[in-house]
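None of the figures in this text is laboratory data; all of them are computed from the coordinates on show. Bear in mind the structure is a predicted one, so any value in this text is a computation, not a measurement. Cβ atoms are built from the backbone, for glycine too; each structure is taken alone.
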Structure I
């Protein structure tokens, strides 16, 4: 997740950057000295095993995993900061924060939870590749061959299109009914 290619004692925590498998570097990253060693074992001088210790065939897509991890952590951190700001504003003003800029920040942060979940899923799924169970079963061994996969795909697609048409029809009918009732109320009040 941190794109550490080489085993190091006192490994830095890397934020961002461009992992490069050929040169085994993470260019343009923000490095926090000894941060990863401290996070991984509560000792700033502990050893962090790098990817070089594993066969190249067992490496995941380092760049995708690193970026997804950074997006996940960044989204969670932004939501944490917004929550702390909300709590501080509520405590300071003795009411729920409702300032224009705060509410805009809440709306802008709305997708961050979903983004963090999806990025976390990406980290988990890509990070374990090429293994399903590390050292026991590879992904290629776990895939069940399925002939005629197009049949269930077409059936489920048609089912969801059918359900979408029904939902659209019901929502439109409800909207028209509400609109008619509102018009009747306006004419009866006049």
Structure II
């Protein structure tokens, strides 16, 4: 396996790897058809085996405190994407990508990584194993069809909302659990480098 910097010619492989890796997670519908371009500098790495992209990590990082990360002291990096192709799970690819990204981040003068994920226990356990700490959370709430009727309505005449996605930062999530089929806790993990 080769871990190297992302190149523009990797985009199709990057998209395929990310899409397939997200299918069995709470982010199954967060599909991209092209790789994001970041406003700030980024560490963008891929893992390649026999010419195929089997893993990736993208970390946008700060040159000025609090311009990318949502919390913490000092300059940090936000892990926007970390993914391993499902045919290559449990081979340490994600860990190797993370370690290489951390090494590069330290060389750049960063002191931490921040990452947000949803409530997939296996993903949260992976962050714990990689020595990240859970520091914050809120909820992603989806409204679909009948779930919309009594909760969200348009003020625009003849416009009818069919689906909606919302962030709920309150403490009373139980109010949605009987009416909404899809609710995810969105969790922030943070790792300071030693």
Structure III
């Protein structure tokens, strides 16, 4: 058992297989594909936003307190790994959200109907807009700047410091937007 649970990839694979089997077997309305897509969307969203909150609530505020000799442990090992799951969580959250919208006839209706009077369309449309802005921010601002700040790509010390500041502000922007985005996503079907 310890060998199985010691292998994260194997645990994830078995968890995915179990969930797909449950979703196809007893998913709501007998629509296994929609059940799997919704579950994947939530799974990737939790990964993405969970890591966003980890960076903003834990790592960024704690790093100034970490002794200088220990900081490379975070910047060379923990942060790059967390950023991998962070950026791919963002990408797959958006992709599965678009897949849900397209397979339910909502795409591009959710985006087009975000301005309508129908509250569920309006909420899901606004949530989609916010998530798209946040995902673009992850890939276009945060990740390129984090690569410099963490030394993954070469940069002078001044450029690294500026990149760290830009990445932090972009990450805080995503934290701000995520609060409303989560509200929209959770409440869209309750309107």
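From I, II, III, which structure was semi-axes √(5λ) of the Cα gyration tensor in Å = 32, 20, 16 calculated on? Among I, II, III, the structure yielding 32, 20, 16 for semi-axes √(5λ) of the Cα gyration tensor in Å is II. Computed over structures I, II, III, FRET efficiency 1/(1 + (r/R0)^6) of positions 24 and 64 (r between Cβ atoms, R0 = 35 Å, to 0.05) reaches its largest value in I. Given a computed value of 16.9 for mean count of other Cβ atoms within 10 Å over residues 72-79, which structure among I, II, III does it belong to? Computing mean count of other Cβ atoms within 10 Å over residues 72-79 on every structure in I, II, III gives 16.9 only for I. Looking across I, II, III, the calculation of helix-only ellipticity at 222 nm (-39500 (n - 2.57) for each DSSP H run of 4 or more, over all residues; to 500) that yields -23000 traces back to III.
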